[in-house]
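Following are the structures in question.
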Structure 1
Amino acid sequence: MRIALSEALLGRMPEMEVSGLLALDLDAAGLPEAELALPAHEADLDALLLRWKEIYRALPGDKKARCSLEYLAKAAQKGKLRRILPLVDLYNQASLLSLAPFGGEDVDKLDGTLLLDLARGDEAFLPLGRAEAERALPGEVAWLNGGREVVCRCLNWLESDRFKLTESSRNAVFVSERPDAGFPSGEAGMDWLERRLAPHAGRLLRFRLNAADPLFSA
C-alpha cells in the first residue's frame, strides 16, 4: 500500500499535513459502538468552519463543496447524527474528537495507491448511492487510487461509492487533512481510533505525510 502527497498538491498547498492509520486484518464483527457526539471543545467551532470555507473558496472545484467536519459537527449539534456502520461511526467520532476531517477507505479496492493530488479533470468519480459516474474538475484537490479514479472529491467533501468501507471490509485506511498549522491536527483522533481498533486488528500502522515526508509505503 502506497499513500502519498503529490508534488503538484504540495506546490499548491505546501503546508499540507495528513495524519493516517492503516488497519489490517480487521474483525469488524467485534468492533465497539461509537458514542457519536460532539464533545466540549475550547476551540471556536464557528471560526474553524469559516476557515475551512475559506480554504474551499480558494481552491478549484465545485463551489458547493464543504469540509466533512462541517456536516458532522452541525448534525451532532442538532442531535441528528445517524449511525452508518461501526468502522464509519468510529472514524466519524474520531473526527469530532479532534475537530479535524476524517475519511476511511477499503484498502482492497484501491489498487495499491491512495494519492492526494490535483485532478486533471478527466478522472471518473462515482458518488455515494449513484449509478452514473461524474468527472472531477481540473485542479481540484482529490484523493485518487492507483488507476486515477477519484476516491474522495475536494479533499474530504464527497466519497466514492466504489471505495467506501462496508461490513465486509477487512483492511482499511483512515486519513485526516490539516491544510496548515492553523487547523487542528487529526493526531488525537487517530490516537483514539487506534486504541478502539487495536483489539480487533491484526496490524495497525500509523503514518504522517507532509512536504518533508510525502510518501508512506507498507
Structure 2
Amino acid sequence: MARKQEQRSEETRKSILHAAGKLFREQGYSNVTIREIAKDAGCSHTAIYIYFNDKETLLHELAMPLLQELKVNLEQLSLQADLSSSEKLKAISFEFIHFSLLNQSMYTTLINANASRVDIKDPDLEINKLRNALFGLWMEVIQSSLPKTESKDLLAFTRIFFYTIHGIVTTYLNHEEVLSELLERLSPTFDTAVDVLLLGFNEKSELKREK
C-alpha cells in the first residue's frame, strides 16, 4: 500500500511539473496561476503545495537542471587553451544558441521568467544567480578579447552582445528546419556578426581613449 501511495505521489508531482512547463510555454510564466496549473494537472490547487512551495519553486525545478548543464558546457569551452579569445566567444555563444534552439519551447521560461537585472551582484533567486553567472561568463570572455575596455563599457558591450544572441535565437524559435542543418547554415553569418561586434566595441573603446 505504501509503495502504491509513493508511486501515485510521484505521478502527481510529475503531472504538476508537466502542466506548469506546458502553461509557462503557452502563456508566459507571469500569466499562469497555481489554480490553472492544478486544473491542467488534474489535481486541487492545495495539492500542489504538498510538493512545491510556490510558482517560483516550480520554475526552479523546471529550469535549474538545464541551466546548470549549460553553464558547465560554457565554462568548459571558455577554458579551452587551444582557442583564442574571439574563438572562445564564438564557441560559447554558438553553444548557447544550440542549447536555446534545442530547448526552444522552454527558452522564454529558461531565460526571461522572473528574471532580475544582470548587474545585480546577489539576486534573491537561485535561478537569477545562475543566469547572471552565465552573463558574467560572457563578460569575462569579451573582456579577454578587449583587454583595455573600461568596466562600465564592458557591461554595455556584453549587454549589446547578448541582445544580438537573443535576437538570433528568437528569430529561429519554432523553426521547422533540422537543427543541425539550421546551425550549419547560420554559422558563417554568426561568425561574421561576432567579428563585427568585436571590431565595433574595440573602435568605440579606442575613440574613448583618444578623447
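Work out the source of -26000 here, i.e. which of 1, 2 gives that when helix-only ellipticity at 222 nm (-39500 (n - 2.57) for each DSSP H run of 4 or more, over all residues; to 500) is computed.
2
Please state which of the structures 1, 2 yields 0.55 when FRET efficiency 1/(1 + (r/R0)^6) of positions 4 and 60 (r between Cβ atoms, R0 = 30 Å, to 0.05) is computed from it. It traces back to 2. Can you spot which of 1, 2 the value 14.4, 42 was calculated from, given it is Rg and Dmax of the Cα atoms in Å, for residues 84-195 alone? It was calculated from structure 2.
Where does the value 17.8 come from, among 1, 2, when mean count of other Cβ atoms within 10 Å over residues 36-43 is the thing being computed? So the calculation was done on 2. Looking at percent of Cα pairs over 25 Å apart for structures 1, 2, the greatest value goes to 2. Calculated for structures 1, 2, distance in nm of label points 7 Å out along Cα→Cβ at positions 148 and 188 is largest in 1.
Out of 1, 2, choose the structure whose coordinates give relative contact order in percent (Cα under 8 Å, 6 or more apart) equal to 20 when calculated. Source structure for this number: 2.
Every number in this text was worked out from the coordinates using simple rules, so none of it is lab data. Just so it is clear, the structure is predicted and the values come from calculations on it, not from any experiment. Cβ atoms are built from the backbone, for glycine too; each structure is taken alone.
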